[in-house]
Structure 1
Amino acid sequence: MFPYLPEILGIKIPSYGLMTALGYGLAIYYCVRNRKYLGASKDILADMIFYVILGALIGGKIFYIFFNFDSFWASTLIEKIRFGFVFYGGFIGAVLALFLYTKNKKIPFVKATDFLAPALALGHAIGRIGCFLAGCCYGKPTHSFLGVMFNNPDTLVPYHLQHTHLYPTQLFEAFANFILFFILAKIYKKQDNTGKTSLTYIMGYALIRFIIEFFRGDDRGSSLLGMYPSQIIALILLLGATFWLFKGFLWKNKH
């Protein structure tokens, strides 16, 4: 679509990077506006957000290098910086960073994950719009009225698929994450930091990702039992989160 914004003083600004930055910015704004629910000082919140973002960036890049080792080292330095992040890697990196930080500051880990879950869905939704503009994470060819064409020479869609109608899977995921954000924001303000918001996020995103993978047209890796690696991970997360959510509900009602 539009991998770059119009040049400003000869500088080409990647739309993917801009939307990712905007996603982080709005997610941080949401956290700041709702700081009272976390009960932490501004300094604690700022440090926590910093380490979570750092963990997400490192984790996402490590996973990308691991799963795209040959293409990563064959790409240019600009391409290495601009693109190449795996969401699940970023998610794991962020969770590990958050766990270490909350443990060091003696903040309840679940309380922090519940607080950050809606912001994560919001930031992810906006970031996926950046994917759409750049052409990464593209969908399969389709004759549906939903199909869109990527014909910009700088798009990440392979040449043989340009000028072909593809499913806008990036927008599908962005829309679904926006809905998930509003659901999580509503749940969070009505619960008591018991993990319900966090588990709902995991269940919601896992379901979203599992379904959208059927429409993705980029390389999804080797399939196993008719499912791609991301779908297998999503299914494990969905089942695990559902189990813990209902286990907590039943335990609460028994006591």
Structure 2
Amino acid sequence: MPASGLALAASATLRAASLNLCTDEYLLLLARPQEIVSVSHLSRDPLESTLWRQARRHPANSGSLEGVVAHRPTLVLTMGGAGRASGLIAQRLGIRVLDLPYPATLADVERQTLQVAAALGDPRRALTFRRALAELRSTRPTLLRDAAFLSAGGLSFSPDSLGARWMTLAGARQRALPRARLSLEELATRPPSLLIRSTYRAGQMSRGQAWMTHPAVRRLGPRTISTDGRPWTCAGLPMIAEVRRLRERMR
């Protein structure tokens, strides 16, 4: 049978579920809608995921294997450990579990994209995203701007983190900061040339969000660009679109 026929046959029997926000992204972007039987409740929340409209087409789960058994999945995606008990349940029920580690590099994201596509029965589904990553790498600005990512409470990235690697593709170099946190003292005495400020849950007032209204932050207005904070949570495939947007903003 040709490859296209094998992919169609696999699709006809595949029933895939995801238990984790980050694996939801892979499933929603790589699977056909009819192959998806459940996604985590987080991906259906507009405050958490840019893919919430797609996610709401499918039943939600609370992140446990027990919560998706009724949907009769043949494949379950999760990240960071499904647990021994869940693994035994899946084995007894004949459910394949693909438990991905949290990615640490862009190569990890690319590798996981291929893994999920293969688990869905068609590795070619990863091709569009792999090409997009290759294009971002090949066109990366040669001069990187000194920058700091800023989210609520001053949380930032370490220079070797996955978030910082995405920043590099946008043309920004994450500054090394103690405990990966941007302090008010740092902003006042040694402000970065560019502040990439996350809008994650910007309308939800909290002590962490109140930090963002400090005068030291407001003074950097001309050097600040906003970024949709939702893709940065997992720093997976939705970051491709966000990096492209940041490049436009930084021109």
Structure 3
Amino acid sequence: MSRYFIELSYDGTNYHGWQVQPNGVSVQETLQQALSTLLRQNIEIVGAGRTDAGVHASMMVAHFDGPEELDCAQLVYKLNKLLPHDIAVRRVYQVPDDMHARFSAISRTYHYYIHTRKSPFLCHYSWLVTFPLDFEKMNEAANRLLDFEDFTSFSKVNTDTKTNICHITEAQWKEITPLEGQGGGAWRFTITANRFLRNMVRAIVGTLIEVGRGRMTVDEFCQVIEQKNRCSAGESVPGHALFLTEVKYS
């Protein structure tokens, strides 16, 4: 048996997240079924992380153990023929046996999109915000994230995570060009860290929105982190505007 990495992207709209669920269709389950069918053996895959229900990935990495002699290019072709339209495999390649899609990753990057002008073409992958926001203050608060390590305040409670320590290396809002003809008012939040907690990005964005609305100062944002209490932070924003965009390995 040899170990392989598989790079894919998916639209999470029709899935109950990445991880196999007892009462819902997941991306992991769908991919495992396709691989098992093509390789004619039971294949289990391990992803670089978990995305929640409705969250997308323009780049997800997973690993599986398969036959030593494997035509990777042909497998990519067959997988894309077999998989539904909302999951696409970019490539499959062999890696050393000790490489692990989750534990060998050194960083992950997420993007969250918002738009401030109603658009039928942005609403599926961006969150419409109808109130004014101070993005300068939001960026000031986002930059303070790099000063902390314990992000319990932004983690979903009652998880099996052993530690809430994360090292954030980038966090910023940037105005972007929306789809042609949709006017201005589109923004992207980029955040990179070595690891993320359950619901962490959506909770951070929701709390930064409170700063942008003037309901919370930058100092109060820092106090939220220091309190290590999920109830102190803002509400989680909708998942449909969140994308896992990059996973890096050494």
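Laboratory data are not the source of any read-out in this text; all were calculated from the coordinates shown. Computed from a prediction, not measured in an experiment: that's the story for all the values here. Cβ atoms are built from the backbone, for glycine too; each structure is taken alone.
With distance in nm of label points 7 Å out along Cα→Cβ at positions 138 and 234 as the yardstick, tell me which of 1, 2, 3 scores highest. Display every interim value, and only then the final one.
On the way: 1: 2.0; 2: 2.7; 3: 0.7.
With respect to distance in nm of label points 7 Å out along Cα→Cβ at positions 138 and 234, the highest-scoring structure among 1, 2, 3 is 2.
Determine which structure produced the value -11000 for helix-only ellipticity at 222 nm (-39500 (n - 2.57) for each DSSP H run of 4 or more, over all residues; to 500), calculated from the coordinates; the candidates are 1, 2, 3.
On the way: 1: -22000; 2: -11000; 3: -7000.
Value -11000 for helix-only ellipticity at 222 nm (-39500 (n - 2.57) for each DSSP H run of 4 or more, over all residues; to 500) corresponds to 2 out of 1, 2, 3.
Any idea which of 1, 2, 3 comes out highest on Kirkwood radius over Cα pairs in Å, for residues 58-193 alone?
Values: 1: 17.0; 2: 18.0; 3: 18.7.
Evaluating Kirkwood radius over Cα pairs in Å, for residues 58-193 alone on every structure, the highest lands on 3.
Given that relative contact order in percent (Cα under 8 Å, 6 or more apart), derived from a single structure, equals 16, which label among 1, 2, 3 identifies that structure?
Numbers: 1: 20; 2: 16; 3: 25.
This figure was derived from 2.
Comparing structures 1, 2, 3 by Kirkwood radius over Cα pairs in Å, for residues 146-241 alone, which one has the largest value?
Going through 1, 2, 3 one by one, Kirkwood radius over Cα pairs in Å, for residues 146-241 alone is largest in 1.
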